[in-house]
Each structure stands twice: as C-alpha cells, then as structure tokens.
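Each value in this text was obtained by applying a stated rule to the coordinates, not by laboratory testing. Quantities reported herein were computed from a predicted structural model and do not represent experimental measurements. Cβ atoms are built from the backbone, for glycine too; each structure is taken alone.
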Structure P
Amino acid sequence: MTLLETPTQKDDLESVLDQARRRIEVRDEELLEARKRRDAVAASLRAEFAGSRTYVNGSIAHGDALTPLTDVDLGVVVPDPDHIYGPYKTGPSVLQERAAAATRRDLKEAYGDIAVELKGRKRSILVRFRDPVTPGQPDFTADVIVAIDNPAGAGLFIPRFNGWDRSDPETHTRLVRAAVKGTNTSYARVVRLVKHWNRTHDKPLCSWNIKALALGCITSPVELIEGLRIWFEYAADELNLGETEDPAGVAPHPIKISEKWNRTEVVRELRRALQILKFAIQLESDGYELLAQDELAKLFKDESMLPHPPQAAVRLEQARRTMAERHGQSKQFGAPALITSTASPRDRVNAQSWSA
C-alpha cells in the first residue's frame, strides 16, 4: 500500500445520507404508541363536543417525524351554530377549559394522573402523559388546539391567548401529504434531514417554516443530496427577501423566525450550510469521497447520525488532493469561506414561490 492509498470503505454521498436518514427516522414502536395516545385524546374531545371534528397536524401527521419522538399535535373544531365565539366575541378559554377537563377525566383510567396545562399558554392545551414513548426521554406530550370554523372565509379561528387568530392547519396537512405523495417521499426525507440539521444548530427555524419552504422547492422526486442543496439555496434566498408566508394563504402574518435568531442570522447560517454542502458535492465529483463525507459530517454535527470517516484516512486523502493540486491535476476548490453577507443571486431550481 502506498502512502496516498486510503485503507477504508468509501460510499457515495447519497448512500451516506440515506443511512443517516434511517438513523434519525422515528421508530415503528414510537409511532404506534404516539398514535394510540393521540387517538385517545381525539376521542375524548369528540365526545365532549357533540358534532365536532378532530384533525391531526405536525410531524407524525406529515410523515417527517424524528426519533426520539416527544410530542404529537392535534386539534378539535367545535361547532358554533349561534356564532358565540370568535373575534370581537367570546374568547376560547371556556372551550379550552372544557377540553382540558374532559381529557384529564377520560384518559385517567388508561394513563393515570396526566397533567393538563392551560394557564398562560398562547395557543394550545398541553397534555403531559408523565410517561415517554421513547426510552430515556423525560415525557411525552400532546399539543391540543381548540378551534372553531371561520364562517366568513377559509380556514379556522384558533386561540391566541384570550383571543383568536386565523389559520388553516387542515389545509397545511393536506398540502404536506400531497407533497410527500407527489415527490415519492422525497419531500418528507429532505425535510427530515433539514429538521435534524436545525436541531443540531440551535434551531434557527421552526419545523413548520422548514416545511413551508420545502413546499416551494421540493416539488418532484429528487435525490437526497440534491434535495438538500435545493432547499438550502431556496430557503436562504426566500428568507433574505422576507419571512415565509402561510402556504394556505389564510394566516394574517408570516411564519415567525425562531425567538433566538433574527432573519439576517438565519440567512447567514443557511448560506454557511449551503457552502459546506456544495464543497462536499464538489469533492465527491473530483474523486475525494472521504473528504466529501467528512464535510457532510461537519454539516450535521452529529456523530450518532452521520459520523466522520476515520481521520487518518481523511488526512491521507487530503494529502493526495494537495499533491494533485500541486501538479495541476485537480480543480481548485477550497474550503468554504466565512459568509459575511446575505446577498445572493436567486438562481432557482425546481422551485415555486408561496409568497408571490
């Protein structure tokens, strides 16, 4: 074996990403138990409010849940034939108190002394089961929205403290499920990877913002590596222009950036991630698979999800690359530079804007 030969197995980036995706995918046993608890809450709500309907939302309903699974989202739409509730009328607190009491009462036999939190919450009732569905986690919770139909337009009125906001979570779920089906699951797989990246980078975006942006750019079947490139490029360009609008066209305000980040910081973080990803793609194209995998590991910053290759082998491949560059046999494509500006050309691939 010569000095510059690499004594390790090499996989292409697509295979590496697919393996990583499988490691963070929610487990069947987690899903089964989560759905069982969600259905129990939903049944209690429908029994409490005669003629109501329930809907599901969030990562389980959308097909992009990560492990460990810690919560579930659902809502109940309460009939209001006399138009008692709504903006400039009665607030949601009475309905929320009824939902909280019914859930606490009806689930006690199966799940023991669950906790139901309502006071001071912006939108949802929080049901604490005091029992995780994933070993090692502190708890499993359900976020429950008590909503009413909007008699004058699309969507629902959902709580906002003691008042109401317009939203359309039912349409959101339909849009996401259509995207998953229309892309042969590419949408859900790319979203899952981005959500994990988000999780390991102090959550610059909320999950719904990630999905809403993906609705505008992941619109056909695509490989994971290309899907990630498309998403990061599209998301950076869109957020550079402004906050993400509601894909259903109902909410009066855009989707908010994370409380800990401002938009400029988020765009900079997205552009930094895009540079790392493009560098990995270029390295693979030049024949440096281990260096490419090493860059991809830097992108996600999670050894349990996507580990770095053996660093001794990486150093050998870097030496081979350096020697090739000295002899003019390799493209000059350096490591990603620090991004100091959010300006970028809007070169879109396979994208459509939901904010137009």
Structure Q
Amino acid sequence: MSTFAWYSHELCHWHDPGPGSGYVPVGPWVEPLRQHAVDPDLRRAEGLVRASGVLDSFDRLTPEPASDAELELVHTARHVARVEAASAAGGGDAGVYAHVNYHSSRAARLAAGACAEAVRGVVSGRHARAYCLVRPPGHHAEPERAMALCLFNNVAVGARVAQTQGLRRVMVLDWDVHHGNGIQKAFHEDPDVLYVSIHQEGLFPPGSGTITETGAGDGEGSTLNVPLPPGSGHDAYLAAFTDVVVPAARAFRPELILVAAGVDASGHDPMGRMLCTSLTFHSLTTGVCDLAAELCGGRCVFVHEGGYSPWYQPMLVLGTASAIAGMPPPEDPFRHSLDHLPGQRLQPHQKRVIDFLRGHHPLMV
C-alpha cells in the first residue's frame, strides 16, 4: 500500500455551476456563457496526473458521501436541507452565487465525504498524507448558507472529523486566491483550530480576510490572514509561507495540517490577479509536507478548492500532486510566460504585509 492516498469520484465532475459569466448566473445583462468553474476541467487534471505517471504513487480511493451527522459538524440542518431541495428540484441557487443541478448535492456530499475519509485515513496511520481532487469547492460555504460555488465546507468538515478522532489541535492553511470566509466563520471562536489564509487582498468576499481579523473570544489569535496585494508571485508566496505560516505553525503545534489547496492564484487564472506558477504550488506543498513531518508525524491532507484556467489548472494540480508524492516539479510549458514578470520577485509593498504580521499577530509576539 502506498503511503499517499488520492480521493476522487466521477460524480464530482457531474456537478454544473450553471451558465453565466464568472460565478454570476444568467440574469439582466449577463449572457449565458461557459462558466469558468466547469468541473470536467478537473477530469482533465486527473488525466494529466495519470498520464505523467505521478498517480501511480498514490492509492486511488473512491469516497462515500458525507452523512448528515458529518455535515452537521459544521452546517445547520436547515442549510443541508436547502442544498438537497434545490438539487432535487433539478437546479437553482442554493445560496449566494451557488448554483446547483440535479447531481450537485450528491457531488457535494462526495467532496465532503472524501475529506472526512482522508482525515480518518491519515489520523489512523493508513496513509501518511492524502489529496482530494473533488468538486464543488467548499471554503466559502458558511455554517448556515452556500456561497460562491461552494455548497458544503469540505475542509471545515475534515477539521471537525479530526477532532472526533481524538485530535485537539488542527491547522487549516488556505492558499486559494479568495479568502475562505466560511472556514474562518466556522472556527472564529475555536482556539483549537488555527486558520491561516494567504489570499489576494480585497478580492472576494468584499471586506473579508483583513489583516486585523485574528479570531474572537477563546479563539483570539487562532485566525491569521495574509492578504497579499494583487500581482504577488512566487517569491511573495514563499516569503509568506516561510516568515508567517511556519512560525505560526510552530507556535500552535498542530496534530494535523489540512490545506485548502486552490490553484486560482496562478498567473493564468481568470478569477484572480496573482502570478503563481506550478513551481509555486509544488514549493508550498513541499513546505507543508516538511512542516507536517516536523510537527505532527507527517499528517497532512490537501483538498482542491478553486482553479479556473482550463489550460493551466491541470499543470497546477500536477505540481501539487508531484510534491505530495515527493517527486520533483513537473516540466511546465506555460511557466515561461510568467517567470520573467517583475511581480515574481518579492516587492517592498508585499513584504510590508508579512513584516506587519510578524510583529503584531498574537502567535508571533
């Protein structure tokens, strides 16, 4: 048996966020277009990982749908019922910019179920680390509502499942280009879950993920937002990881690291304005695996979130998967158009964010 687990399910590709423009559904002045988040693009990503031979390093596993009890570790029963009802009706909006079709609730349960199973497998020692290539994504879904393509909060469910397995301290690292408001809200007052988000400042949701949001009540200090300016690239992301994420993790000392591993911070993604490459995600993933080996017996689980470039997303998934498997970065024919851009080097205005956090966040003072 491999020490690495790969979770995916064909029905996750059957979820359809509906026609529209970006994540905006068809409406006044919105022409019916192919959505950026069309999930068959993820099937191509898995195909590239298979064709490259990297998938041979993983145990390929098919998840079971998350149960009501697992979903309700994070979500209200009313929210679960709303998603189910909208899907059973054949389509509609299950929340805020959260369109569903007939298959969506099943796909969303499978996505959350994959994360729950991956956590149990890693905590039990069956696998050292795991990757869940699933859709729909989850980090915007709040306890009581779906939002922005996200129906159930896969990573948040995984963190709560970890706690049911006897773990006390869980770290969630989110490098999706958007702020994971749903994960933050689920654990805002929980001192036992550290939520760290590296995202594009002010992108989505509006006003969410500011540098001053550090948790509340007993959870003060358990939220750490790193809102990088638009145009941040490889060096800025690695500096944020090395100078902020690593010391925060060492102070918190998690027993498991969960990663909301969106790839929409890439320089070719239409939903963000960042400049990351496949090498960036390979480097970040390698850093997490090394950090997990240092702090929590190697236990880490990566869960796919956003990624909306139909041509570049597969290469970014391959970069992530290669690092999980301990393999070198893949040859990337798309990198040449990004590597030479000035934003790939750490800029003074980007470093100010990192320096502020190092001197002011409760975990690092």
| Which structure, out of P, Q, was helix-only ellipticity at 222 nm (-39500 (n - 2.57) for each DSSP H run of 4 or more, over all residues; to 500) derived from, given a value of -15000? | P
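Among the shown structures P, Q, from which was the value 11.3, 31 of Rg and Dmax of the Cα atoms in Å, for residues 176-247 alone calculated?
Details: P: 11.3, 31; Q: 11.9, 35.
Traced to structure P.
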| Which one of P, Q has Rg and Dmax of the Cα atoms in Å, for residues 152-207 alone, as calculated from the coordinates, equal to 11.7, 36? | Q
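Upon calculation of Cα Rg over 2.2 N^0.38 Å from the atomic coordinates, which of the structures P, Q produces 1.14?
On the way: P: 1.14; Q: 0.89.
It traces back to P.
Who wins on distance in nm of label points 7 Å out along Cα→Cβ at positions 160 and 224 among P, Q, i.e. which is largest? Present the calculation step by step, with values, prior to reporting the outcome.
Numbers: P: 3.9; Q: 2.5.
Of structures P, Q, the maximum of distance in nm of label points 7 Å out along Cα→Cβ at positions 160 and 224 occurs in P.
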